[in-house]
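Each structure below is given as structure tokens.
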Structure P
């Protein structure tokens, strides 16, 4: 496999044991390569930008700027990277903050290694993987926090269905198959959704729809 074909991962985690374990897991998995590891967001931002990762594994609680607030900075540095949050606790406020700031998915640190690697691949493919415990809390939280009437009127049934599939972690291609449309049609739907919801990322669209109770 060429170096260009490898799925590139950056790890931001302050606990050395966890950080080393994640690096070994990534580098020990065929098709994946760990580009770099960092102990804080400040270390990431102080380092000269090099090869961009496909996926960033980001600890939610870091010394200095917490991961939940630093997602935006990482998205500016690596706009095309998917950012997966890692947490030891099911903290609703941090989940909400991370997703609103542009996180792609949210996993508990006790996630089995095989599932974590699967989530990394899902994120690169356009999915939004979440641990089941986190997903339930996210849905409950967002349903409690925003009105739905305006978005119900703005989005078509197909657009709402597509957002629901994306929230469940489906890729554009898989979602298109379930909707019975081409991937180009899915992209058109997404552009329409972004315009209607006044967002610029899939994560933000899903978050806004969830907060409105549509998903």
Structure Q
């Protein structure tokens, strides 16, 4: 039941400009079991995570409010397994070199069969981190990011939406969740992608983005 929000602005913009949208996505998406945001910051990817809710996180109105970037990637958790509510399983995940952030919405049905392969690198217990490790290896071997996301989903299976942000500002999206489609649209001068709150009745737009223009469902892969 996780949700994903990605935004690209034409000029550096503070996190506070999207905080209202993000709070609404957390509320309506019932994703109050951990949240995080990644952003491009001077040649690297910055990140903030909290295993609680965004609504209760004091950093939203303090440290994060003034964080400025042209790209943001936000994730809200409602994990399949409540035993995974911990900082190690809170997304987005971020590489040690701070060059790639990754988040996942859905369930990787084959994750456990691959877990032993990555056991020495896993900090948590969620299926999402298995996908993150697999993605890192693919990208490190030279696989283009959209192809890498497709390979991760093909191997791990299930219903899933995936998203990444790299240090060059590329926001890559992969959509294969039958009950929580990924949409792209514009709000003012911002390019936005968001999952539909597990509510395929237009609630994403009716409740949060009523002024969204150019609405389109992500057809498997896209770069925002």
| message | Of the structures labelled P, Q, one was used to calculate relative contact order in percent (Cα under 8 Å, 6 or more apart), giving 23. Name it. | response | Q
| query | When you work out mean count of other Cβ atoms within 10 Å over residues 25-32 for each of the structures P, Q, which one comes out largest? | reply | Q
| query | Taking helix-only ellipticity at 222 nm (-39500 (n - 2.57) for each DSSP H run of 4 or more, over all residues; to 500) from the coordinates of each of P, Q, which one would give -6000? | reply | Q
| One of P, Q was used to calculate P(r) over Cα pairs in 10 Å bins from 0, in percent, for residues 65-128 alone, giving 17, 49, 26, 7, 0; which? | Q
| query | Who wins on percent of Cα pairs over 28 Å apart among P, Q, i.e. which is largest? | reply | P
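Rule-based calculations on the coordinates, nothing more; no lab input. Being a predicted model, the structure only gives us computed values, none of them experimental. Cβ atoms are built from the backbone, for glycine too; each structure is taken alone.
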